[in-house]
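Please go over the structures that come below.
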Structure 1
């Protein structure tokens, strides 16, 4: 399925998106896409403070599509109202959202404090300090609400150089991707195995907690845990074998080894 990360963002937090393409949340716009490609959309990220957002969130809940918080200037209270409408997930927590302040907890504070919200994190040592990831993990991992993501753009696995996100030029230097104009972070070049290692070796998560954040929890979020995300009878045997140094020794997809 497809994750629509946009276009329902706050103009104040566009990230590496072209601000010209940002629009207000619109149920009719989504209905047109769902009609043309039924079942394809699995998650929509939006700024819940924007006009029309609560109606979109309610519609997404009815369609069993994940409504996610991101690229938002929302207050703590605005996020809580969105949760009541059906929002229950946050993309790349701490990045492109109102930060935590002890008197103004913001969107980040709502994500941290509300047990109904599951939380993604980019574990690359660039987007989020390991101490902040540790705080997030301590609040979310025991309820299986921590989700490891890469937020990778097209330069992942490639050399430093010039790339694009949509029509925006990106410079990758020492593996760090930033917009050529303005220098904002533009996704990452992270891979899942590097992110997994970072959670274990730098943040201090257990192998079990990091594994769940990289597999079962995201599968549950997307409603596909009945067939993947863990090893159990009747599931499709998607397996990654690691050695003691957390290097990949083998990969199986639907029970068949690949990449030998």
Structure 2
């Protein structure tokens, strides 16, 4: 997955100009899953023999981004990370799979040499309601612990406790860097405004053009654009597998027209 994501980062660039000095490869630990490059792709079979090398049952992955307009310090020219969720292949999901792995995420990242990842998260993974640390801990405990390929029994021997969580956050940061949602919208003339509105067709067309033809799920609240989810299957382990982009299996929640995309006030 490292080589795959690095290639995407070279093609698409970082999410915004504010991240242009970041070297994507700096975010990664060298944890290898030992899985074959030809491991099955998730959600292609009703049963899986090796859940360390094929994500199951949660093989439908969503990289969700938020456009929060009132979060202090939120970058005005970038969407922010919400998480990477492993939905089941039928669209259902499970949560909070292992309370025993409720780590202190900021301390864990620092202790295991991932300070650069933490620095990036402090800029682009922000909580609209509470502390950033609370959101990160929540995302790991609620969603991260449910990845079958990140179970401790799947990790190589000798890795420190919590290394799977470090890889989880590093992977999300890197995937987010290949999805410059703000830039793709801006390239099509769709920019935050107090006066302009947009159609759903315009927004989806811009995102499909930027992503190479893939349709995300677009979310609105009170007629305002505020969430986008990019969908993937996964080939191999989340540690070092490949993300396989797909069209969203779910309809967008925005109206067909008069969608507001407001500037950030934070």
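Read-outs: derived from the displayed coordinates by stated rules, not from any lab. Just so you know, these numbers come straight off a predicted model, no measurement behind them. Cβ atoms are built from the backbone, for glycine too; each structure is taken alone.
Below are the figures for this structure:
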quantity	calculated
Read-out relative contact order in percent (Cα under 8 Å, 6 or more apart), computed value 12, structure in 1, 2	1
At a computed 0.60 (FRET efficiency 1/(1 + (r/R0)^6) of positions 182 and 238 (r between Cβ atoms, R0 = 41 Å, to 0.05)), which of 1, 2	1
Of the structures 1, 2, the one that 40, 25, 20 was derived from, the read-out being Cα extents along the principal axes in Å, for residues 150-221 alone	1
